[in-house]
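A.B. asks: Take a look at these structures.
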Structure P
Amino acid sequence: MGYWLKRLGYLVTKGKFRSSVAEHKHSKGIVDPEMLLPTITIEEATDDSEPILSEVVHADGNVSEEELRCIAKLVKFHQPKGIFEIGTFDGRTTLNMALNAPEAKVVTIDLPPEELHSTSFRIKKADHSFIKKDISGSRFIGTDTESRITQIYTDSAKFDYSKYASQMDVVFIDGAHTYEYVLSDTANSRKLLRDGKGLLIWHDYGWREVIQALNEYYENDPYFKGLKNIKGTSLVYLAVE
């Protein structure tokens with residue numbers, strides 16, 4: 001991970017966060033980065049069985065219904081014992097991952113509204129409304145899965161992940177959508193997988209900076225050569241065996 005440690009180090013200069021995206025993608029007339037990742041259907045990645053789905057009604061900020069189905073299918077297919085989620089929001093995805101892995105302990109982290117203006121890296125304005133909510137994880141509260149879900153409230157870039165290192169089989173990354181956060185969340189998620197093996201899933205491969213960060217991982221780090229975009233969705237996954 002030497003390349004990415006250097007890359008993250010580059011982002012911090014005298015207390016100011018910078019990124020290649022922030023430096024040139026926000027200029028007028030710049031073309032969005034090309035989506036380089038190969039595509040695969042969810043059936044090719046899993047099998048023909050259908051997952052359990054709950055709370056399927058979509059709200060602004062949620063993954064789409066098809067994306068929810070794909071995430072649930074991946075979880076059901078791999079049957080993880082440990083799941084970590086970055087970006088709880090209303091807990092709809094959290095709930096469905098827990099339902100499809102009945103033996104799994106789930107840990108989910110979300111930025112509390114009061115920390116919106118003191119984050120490690122910049123946050124896109126488009127994400128602000130999803131952070132400014134009264135309750136995080138409202139969709140799993142009061143369900144049978146709640147006892148298996150641990151909710152953490154903090155900045156994902158500040159959190160000490162050592163307690164959960166090498167204990168997770170699936171990590172779902174759907175936090176802040178800036179380039180810096182995608183790099184940081186991905187680097188931390190890799191450490192969470194048992195001996196570096198398991199399943200990583202990203203949402204919003206369609207946002208400029210998410211595309212940029214995942215393209216760079218794909219092109220520069222052999223560990224990420226298996227990255228694939230699930231056809232018809234903004235989901236990317238990596239299965240490491």
Structure Q
Amino acid sequence: MRSVEVHHELTGPSDSPVLMLAGPLGSTLEIWEPLVEVLAERFRVLRYDHRGHGRSPVPSGSYAIADLAVDALALLDRLGIERAAFCGLSLGGMVGIWLAAHAPERVSSLMLCSTSAYYDDHGPWVERAASVRWVGTSAIAPQVVAGWFTPEWAAAHPEVVEQALQMIAGASDEGYAECCGAIATWDGRRLLGRISAPTLVIAGSQDPGTPVTPHAKTLVAAIYQAKLHVLDGAHLAIIEQADRATRLIAKHAATG
């Protein structure tokens with residue numbers, strides 16, 4: 001596996017413990033803006049764009065979750081960061097599972113938000129990849145964002161919805177499609193029992209993509225002493241409930 005140099009931003013005091021944030025499919029590091037200001041009061045917050053996203057490279061060939069995770073490790077190495085708390089949202093959570101299982105010495109604590117170790121039905125990811133290659137990310141953006149936020153919250157925060165639409169529409173078609181392929185082939189179930197970092201699982205009560213049952217409950221059941229918090233919201237419940245999510249993440253990140 002060959003890593004690529006992903007685009008990143010660091011926020012917060014240089015002498016604070018590092019909190020690494022990895023976002024969902026189709027997002028850029030700006031997805032974390034509602035949480036960063038408060039988190040940066042206690043942590044050196046490291047945000048980055050997955051390969052194929054934002055300002056990161058779009059390498060040719062197929063992607064696997066392991067490739068995205070190796071990119072994250074290479075970023076830590078490049079910055080001279082030996083150990084960090086890791087918070088992954090959706091696709092970012094899959095990266096977190098891989099990292100915590102394969103490089104436990106690098107992960108002080110783990111937060112898995114609206115994510116899964118496995119999808120029984122790979123079909124939708126294969127179909128979405130095909131759609132993106134055919135009509136582009138801009139065509140699928142409205143459907144994707146409809147699952148990110150509850151209708152009531154979206155209606156009250158049109159500026160956030162518009163930002164999300166622009167993120168997805170601006171994503172590389174090939175990079176997005178290859179990350180769909182990475183999710184389709186992802187099976188992290190055997191990794192869960194290897195995770196030793198203190199783990200917090202955060203789920204959305206109205207998440208259509210990774211509902212609490214079975215996804216969050218599978219993680220909590222298999223990861224040693226993992227804790228579960230369910231927030232009122234859809235797939236991006238931690239954005240809908242940013243204040244509460246920030247408190248949960250900050251408290252847990254400090255435990256490692």
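A.B. asks: helix-only ellipticity at 222 nm (-39500 (n - 2.57) for each DSSP H run of 4 or more, over all residues; to 500) computed as -9000: which structure among P, Q?
C.D. replies: The value was obtained from structure P.
A.B. asks: Quick check on the output: 1.08 is Cα Rg over 2.2 N^0.38 Å, for residues 38-101 alone, derived from one of P, Q. Which one produced it?
C.D. replies: It was calculated from structure P.
A.B. asks: If you rank structures P, Q by FRET efficiency 1/(1 + (r/R0)^6) of positions 174 and 222 (r between Cβ atoms, R0 = 35 Å, to 0.05), which sits at the top with the largest value?
C.D. replies: Values: P: 0.90; Q: 0.55.
The maximum falls on structure P.
Rule-based calculations on the coordinates, nothing more; no lab input. Note that the coordinates shown come from a computational prediction; the quantities given were computed from them, not determined experimentally. Cβ atoms are built from the backbone, for glycine too; each structure is taken alone.
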